[in-house]
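Asker: Structures are listed in the sections that come next.
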Structure I
Amino acid sequence: MGFEEEEAIIRSYDGEADRARVEDLERRCEVGPAERVYLFTDTMGDPMCRIRNSPMYKMLVAELDKELIGVIQGSIKVVTVHGRPRDLARVGYILGLRVAPLHRRKGIGSSLVRRLEEWFIAKDVDLAYMATEKENDASVNLFIDKLGYIKFRTPAMLVNPVHCHPFHIPSNVEIEKIKVEEAEFLYRKFMASMEFFPNDIHNVLRNKLSLGTWVAYPRGESFGCDGQVPSSWAMLSVWNSGELFKLRVGKAPLSCLLYTKSSRLMDKYFPCFKLPYLPDFFHPFGFYFMYGVHRDGPLSGKLVRRLCQFVHNMAAKANKDCKVIVTEVAGHDTLRHHIPHWKLLSCLEDLWCMKALKNEFHELTKTPPQRALFVDPREV
């Protein structure tokens, strides 16, 4: 049996009055299914940090008897939807929905989502979408059963820990950092037809959190800035999410804890083996997000792996706070077989849900998935 909806006041976020209370709510609200891992978010004094880099954004709070009991965030951008550069849609992304534990199942979450959808509609948004874990029954029931969202895509979230031992990059592989202008040219040429490719990719690449774009190709071949590419090549960009917010694990499976302890002991007493181990996730940590991963050619799978190893080495050397490397690819994309990740830490079936806010976009929510999906780092 459900509960009656509470008559909460929903209004725009006020940084001066609400910042501390929203941060407190974040500390009390876990993310993730209880049977696996609880993640807690530390926004480091800026509760709007996850949406500030978007072209347009808004944050709403729910208040009851002067107590802040709920929060939601939303951002708006223009993306590719059909697979051709001219087929664009204005989409609204919903994230950061939190409701205080004592006020759940009382309609607060659905009220927050509906108010955010009203803002989307006022801003001429075509489609609203959100991402959650497939096992998050509360979120799935709210958006699909109650609010009319449709299961749209099931991408894979791949997570790889950062350890102290660097990977060896073979001498027959060339890895080169390219200029922002070159990266934008390549992305628009080779990836602009991907689902959800952001029309403002130039803003993503020029953001201070984007550490750069790298390409890998066989040594002895050349990579031209005019779009002439080698017989096999791969590229990706890196976003430093740890500069925005930190994560902390509040609960983990016993097997994970045992492996962490035993692997650290092995590394301490037998360092010559160079065994990877799980970092300390029980204190706040940052992460790098790899986006725009693309490959072409018969050797490109191996080149993707070398790029991922290069990013790992970069993280281990430059940022002691970075504990994991994360990326997300379409569920049917064979890229997942070439990106190093630990199944224990990864979510191989994330869930994207979508809702058409204009009649002409209803059919789009039912289209079969493309092989490739572009995940915007501003929405991680």
Structure II
Amino acid sequence: MKVSGVFGGVCLLFSVYCAVDPFGHSPMSSFPGFDVFKVEMPAWSETPIENDSENLLQKSEIKFLNQLQGPESLAFDPSGRGPYTGVADGRILFWNGVDWTDFAYTSPNRSDGLCDPKPSILDYLKNEHICGRPLGLRFDRKNGDLYIADAYFGLMKVGREGGLATSLATEAEGIPLGFTNDLDVDDEGNVYFTDSSTRYRRRNFLQLVFTAENSGRLLKYDPKTRETSVLVRNLQFPNGVSLSKDGSFIVYCESSKGRLSKYWLKGKKGGTSEVMAVLPGFPDNVRTNEEGEFWVAVHCRRTRYAHFMGEHTKVRRFFLKLPIPLRIHYLLQIGGRPHAVVVKYSPEGKLVKILEDQHGKVVRAVSEVEEKGGKLWMGSVLMQFVSVYDL
């Protein structure tokens, strides 16, 4: 048999294998008929190049190692107590200064051992829709209520006594919330929050990253009417949300596009949205400090690979059909290793400060940055600890 014939036969078998994917190695094997979307990004040359050459995040203190699994959001109550954080098994925990205690939970279905502690964060994924997965947390500074963005149960609230949270919103304009992610509360009790996708649930967030689909929404819950309205639609993985210090606008992240945007609530621009800043990588949550600046947790820097794939949908669709394990796609996306980046922006969108752990030696991943008492408290949905950096 000629070499060309052998090569042709191998190519044919490989094509059939990719099309059938008998062992489910493709990251999209559970989503037949999936689509991919172009990510509108600036040219690669416009990606911010500022960096922290000293890797200052490596000076962070690791706290509560192996006491927490996936602490995404960190919040302090109006009295300054805490932090409070939501973890992988669906609970919200409170640090009382001595140890972690149960404070609240989002699901009433915590029986039969399904939500009991497990060895790994990944072990909770298959039951997240049963146990709940609290992500963004915010306190109402007036009455002490804690608002919760639960990825599966929607927008929720629990009083100062804790316990089972009450559901506030599970849909908007007749479309169910698919991946409730983060939130903030204004002085009137209005809640602004993100629904990252109506097609992919939180346990499939990597599929959302790879496809960059655009069903995400920025929403508002009005406590007086108990209605939820859509402020911005067709977003690609909207994530963190934070009000400006004066309450004139909201800042929200789009993880797929790697950018911050403003949605104006007041003034001549009220009801409109605009780009605030292009980020050096893919953001998670954003939080406002007492000076009105915005701390953004960046999961990792944008790589040339991720930039290329974001622009070229045909290539990305082909790669996603190959029997390549999800972990490999993820490592390619982040440049081979986890590495946390934290950036601070002025209200005008100017980069003020950048902190990194470029090699992921201490702070491998960060989901949120909360500034309190001259320190940065950093949580991560992927880690089993909290990082604290002394400013």
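Asker: Quick check: -7000 is what I get for helix-only ellipticity at 222 nm (-39500 (n - 2.57) for each DSSP H run of 4 or more, over all residues; to 500), calculated from one of I, II. Which structure matches?
Answerer: Working: I: -7000; II: -4000.
Matching structure: I.
Asker: Comparing structures I, II by distance in nm of label points 7 Å out along Cα→Cβ at positions 26 and 106, which one has the largest value? Working shown, then result.
Answerer: Values: I: 2.4; II: 3.1.
Across I, II, distance in nm of label points 7 Å out along Cα→Cβ at positions 26 and 106 peaks for II.
Asker: Please state which of the structures I, II yields 0.05 when FRET efficiency 1/(1 + (r/R0)^6) of positions 66 and 298 (r between Cβ atoms, R0 = 35 Å, to 0.05) is computed from it.
Answerer: Details: I: 0.05; II: 0.90.
Only structure I yields this read-out.
Asker: If distance in nm of label points 7 Å out along Cα→Cβ at positions 202 and 282 is calculated from each of I, II, which structure is the one that comes out at 1.8? Before the final figure, lay out each step's value.
Answerer: Values: I: 4.9; II: 1.8.
This figure was derived from II.
Asker: In addition: Using the calculated result 23 for relative contact order in percent (Cα under 8 Å, 6 or more apart), pick out the matching structure from I, II. If you can, show how the numbers build up before the last one.
Answerer: Details: I: 23; II: 18.
That value comes from structure I.
Quick note: the coordinates plus some simple rules give every number you see, no bench work behind them. Since the structure is predicted, the reported quantities are computational estimates derived from the model, not experimental observations. Cβ atoms are built from the backbone, for glycine too; each structure is taken alone.
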